[in-house]
Structures are given as structure tokens and as C-alpha cells.
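Just below sit the structures, each encoded as C-alpha cells.
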Structure I
Amino acid sequence: MEGEALMAWTRWFDRGEEAWNRYVRYPKLYRQLDAMRADFKSRTAWVDELTDEELEEMQRGLDACIDAIQGPVSEASERPEGTS
């Protein structure tokens, strides 16, 4: 029980500290963060509308891009020093 009470008090304290920082200490920073979050949500809202098939297709394309990038990187790391 004692550990649970400490955890609850800690969460309450953290929320109070965040509120203090948001409204008193760093209001301009939090306004900027809120604006960035809203912008990010608006730019990525289309992802929520994709079907499962479209998401799978995008994942396959992303995997192919990652493989294409990692291939030259792994080949370059295998070369001995002093060679190009």
C-alpha cells in the first residue's frame, strides 16, 4: 500500500509540475509545442484513412527503400581501411 501511495503522490506532483511549466515557466515553449503537434497531426491524418492493403503496400515500399540504403552502407563498412 505504501508504494502505491508514493506512486500516486509522484504522479500528482508530476502533473502539477507540468502544469506549472506549461502556464507559468515556459508558456511560449508549450504554445510552440502545441502548434507543432497540431501541424504534425494535420500532416499525417491521411495515414489513418488508409486501408490495410494500402498500409501493407507502403510497408513493402519502405522495406525496399531501407534495404537499398543499407546495402551500400554494409558494403562500405566491409572494405579495409585506406581503400575507397
Structure II
Amino acid sequence: MEQREFDATQRINEECYQLIKAGYSMHDVHSALTNVMNAMGFNHPEQLSTEPLVISFDIDTTMVDRKLAHSTKLARDLHHELDN
């Protein structure tokens, strides 16, 4: 991958991450990327690269992890109470 392609990929990754962080779903982001590619004329197979499009991003799952831990504790407590 050339530097300009790498830079463009990084920028796309950053923008997708910001959209996810703002509350958009992965489906919304995928649809938006598809619309952009179609608008640019990449909806014709002969114009597509043979290399797969790879998008990666990091998501901070701290809040989800905390909620899951809390839910797990509540489920254990409820199960324990029901056993008594």
C-alpha cells in the first residue's frame, strides 16, 4: 500500500470511529460508505480494486464493560435469591 493510500485509509478509519462514537450504528456507517463509493462511480465492478477494502478502528468499551459487569452481578444476585 502506498503512503497516500495508507493516509486515506487512516483518515477514513478516524471518521468512522467518530461516527460510531457519536452514536451511529455500523449499518449507518456502512451505508454511508457505500453511498460515497457509488457517488464516486465505484459501483461498476470493472472500476473496483481486486484488494479487499479493510476498515479498522478502536472502540473504547469501558462503559459497556462496566454495564456488563453490573448486569452480571444483578443476574447472579437474582439467581441466588431465587434459589433460596
Structure III
Amino acid sequence: MGTTLFCYEIHANAGLANDTITGENTKAYTKAEFDFKRKLSEEEYKKIHEQEVVAMLSKQLNIKEEHIKPISIIEYFDNHDDEEC
């Protein structure tokens, strides 16, 4: 079936990334991939994207949930170059 991708913008106030020139906090981007072995319904995808993965990331990154903004896959790739990592 392939993996299901969930993408997020992390607010600058979370303190996870810094501008290399100014040293100021800046927003960061992350994605999470899961293999559900089946296609999710729109409702399932939305709940997992907006609630479950946000809670998981908040706990793993030790940041507030309100610092994690679910974004579209297109927005993620428009703002982040995976080849930079």
C-alpha cells in the first residue's frame, strides 16, 4: 500500500531551529511516515494528522502542541528541501 505522510511546521518559539546568520529562532519543518497497510478515509487522515501525530511529536520533541501546525505535503516540500539533510 505504501506509506502515509503527515507534514508539520514547528513554530519558531519552540526553539528547535536557529537562523545560522542571526542566531534567532526560526520555524522548522518535519514529516512523519506511517504504513497503515490500508488507505485511510479522509476523516481518519484528518484526525491522525491534526491530533494523534501532533500529540506524539509534542511528546517526542518536548514542545507544546500549539507550536506544531499540520500542513499539506505541498506546503512541506515548498518550504523544505529533503536533500539538505
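Laid out as a table, the results:
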{"quantity": "For distance in nm of label points 7 Å out along Cα→Cβ at positions 15 and 71 computed as 5.3, the structure of I, II, III it came from", "calculated": "I"}
{"quantity": "With Rg/Rh (Cα atoms, Kirkwood Rh) derived as 1.27, matching label from I, II, III", "calculated": "I"}
{"quantity": "Structure (I, II, III) behind the derived value -28500 of helix-only ellipticity at 222 nm (-39500 (n - 2.57) for each DSSP H run of 4 or more, over all residues; to 500)", "calculated": "I"}
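Rule-based calculations on the coordinates, nothing more; no lab input. All of these numbers come straight from a predicted model, not from anything done at the bench. Cβ atoms are built from the backbone, for glycine too; each structure is taken alone.
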